[in-house]
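Following are the structures in question.
Throughout, read-outs are computed from the coordinates displayed, never taken from laboratory work. Note that this is a predicted model, so its numbers are computed, not measured. Cβ atoms are built from the backbone, for glycine too; each structure is taken alone.
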Structure I
């Protein structure tokens, strides 16, 4: 019995194929023995072929990351979106339950949905994405999350900064430079939020990049709401943008052209694009460092923690300080 998986050096060490199949069978999904690990680091996600000829996607939650209440709130949100005929992929309900437990593991099972990456250089694709994100936000604005966290400067800036310092994650010779630029970044982020002032905080996808959008001939569907949280609407828009300011402006115009069909957009939030990008960069380094005992992370990020890695992060954050001093993107 795995009473406390997170107490082990490697929480997923015991999640071997036989245990995965036994766990799913206990909840009513009998596999035929075939498994395919899918691209996920935070959790473990598998495509599982079933004896009846179909297949499902099983997601095993990282121990102690979310509470049951937080996971279930995410599930209810995706079910609510699906109830409004928004193309998301909610978990399968069995006897009214979407979160299952067996042998110490918490897991959810999803229908398998295929697709390809969206073509973000195509104006029609951007407008189409904007329309569906607008619909997600229109539902997200109906009621607040009660259990899921808030995307703010403390959670994505100050706390990860403090964790990295307390755990001596940086080479000593690079620590002063990194600490100085992070302080500059956090001060600039705080100043940007202060300039924007109060904004409407809504339920978000939270990690709405191209990898979490699967495209078919019928359009997009959105997957992986694991990072769903409360925050500004622009958080679900900026990760679709790339290139220089001119490129991002053009892309944003197309996205908002679709978005505004279903949801108003507060243009003040455009001032938060670079601050939100900066917070994501700070948070990302701490995220990888926290997960280093998980063998999937050294394998996937072998360069992490090297002097070169931290030198690049220092340069990256200095560029963000400069970016945050530039005028925000402007759209009609």
Structure II
């Protein structure tokens, strides 16, 4: 079983506008709603790949109820804790031209999340008893203001010693606090790894050393995404792999990192189900991670399965 955890999910309201003028009434040409947050994105990509995962985390108010209903309607089981106050955040994203310019730009206003009270946090911790040996728990993204900074480490402490694969996709402090609990996978990008180590994010050799440092401190697999420069993987066997970016037209980079995480987990699970060894499993995981991340980058949505398979075939050829 795979569980994704999103502490601060969101509804993105995306509107297409022309000649946006600040301080005046503007009318949108289109309006679309997207239900997300990093862990939610992972669940959607896993669904596209044919894998069921359960979306956990926290929702609040009528917007939270709408988000949960949308996920269930899309075939993603949920187990959110419902907060007693506030609403799940709604982000406004305006895409199009501004007055006096023909260039397409995006202006985003991201809201804060509803506060997580102690009772709700304890309710979430009780859910962790349902996680079984061999399951995956994917911890992704930030947390609302006021939530303990060590919350990922506290979750991992509850799961420690139970044979559970924990994935951590988080920034500097939260990532470093997770390492003593030996996460199955951490996925910093080059800028985040540079912040941790103080190295030059353009120096591949320094990034490799940074990945080794994270592994020495407890991470089993370290996957470093580098945007247009590709990625590198230091896996649990100690093998270092690197790959250039897959060639294609960038359409939308939002969710590419989450898609990479989903692809790595799915690729690993598929390999283990086939009875492959660890080295082959990590190779399979890395390839599917690349294909999923690129499929999202080349699409308006999250990693469509047909494009993932096309890119995977390109990597295998």
Structure III
């Protein structure tokens, strides 16, 4: 029996309400690594003294919801991941992005897709509710990012987003940073959290350790907050320029060194609200990388039209 397309365009979010995930285990976060809990202002490091940087990001798109002859749902999605290198010669892409086309389904017997959609790889998932499906798409994107991290040799790797291990563990965790643009979750107690509002541009909090199970991932990380420069700043609320950075580096001294260096790196690459609506957290090289990756996703309307044609041929 033939696959059919659901009329709701997934670009406008899936119709069912998505549940919000809670967080557990944050009560065991350790904050004692740098003595007194107070703002840290590291010695500035000029761009001419930065190490070679690789900036890694991924993009995802849910392209269609489909259903088989028995009304069992599946999802078509595409994920891409790529990197740019920043060194004394400037910023440039590293090779070609990695890309996967996914068919997410939960039932046992899978009907074959039409020939025009054969490039979508079947991935069986436990459930097909919207939250689970979106989570699996994001997981596939993070797996691509992690595989790319292990291919980049020399230099410091900066991931847009939290650090997740892929199919293989991270080979050199002491040279990997991840960062979170928006601060929807609180990881610290009220006293420690209060320091965030007091941070000045180019200052950071002391490092703290987050256990993996608190973020539902098999990876412990050291983390810290940075306040980025924001000009003008008077129109924005106090948390507008905060960035949470993390590293899977195993030793506290490694995390402290990375934390100090990260203040100059992220501060120097911060974007401007005059040019980027996600400023200053959306780093300038990441903005360019996102545009480049978008070319490999293709135009969403064109892709959806091809899915129509394949299903109704």
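If mean count of other Cβ atoms within 10 Å over residues 98-105 computes to 10.2, which of I, II, III did it come from? For mean count of other Cβ atoms within 10 Å over residues 98-105, the value 10.2 is produced by structure II. Name the one structure among I, II, III that Cα extents along the principal axes in Å of 59, 47, 39 was derived from. Among I, II, III, the structure yielding 59, 47, 39 for Cα extents along the principal axes in Å is II.
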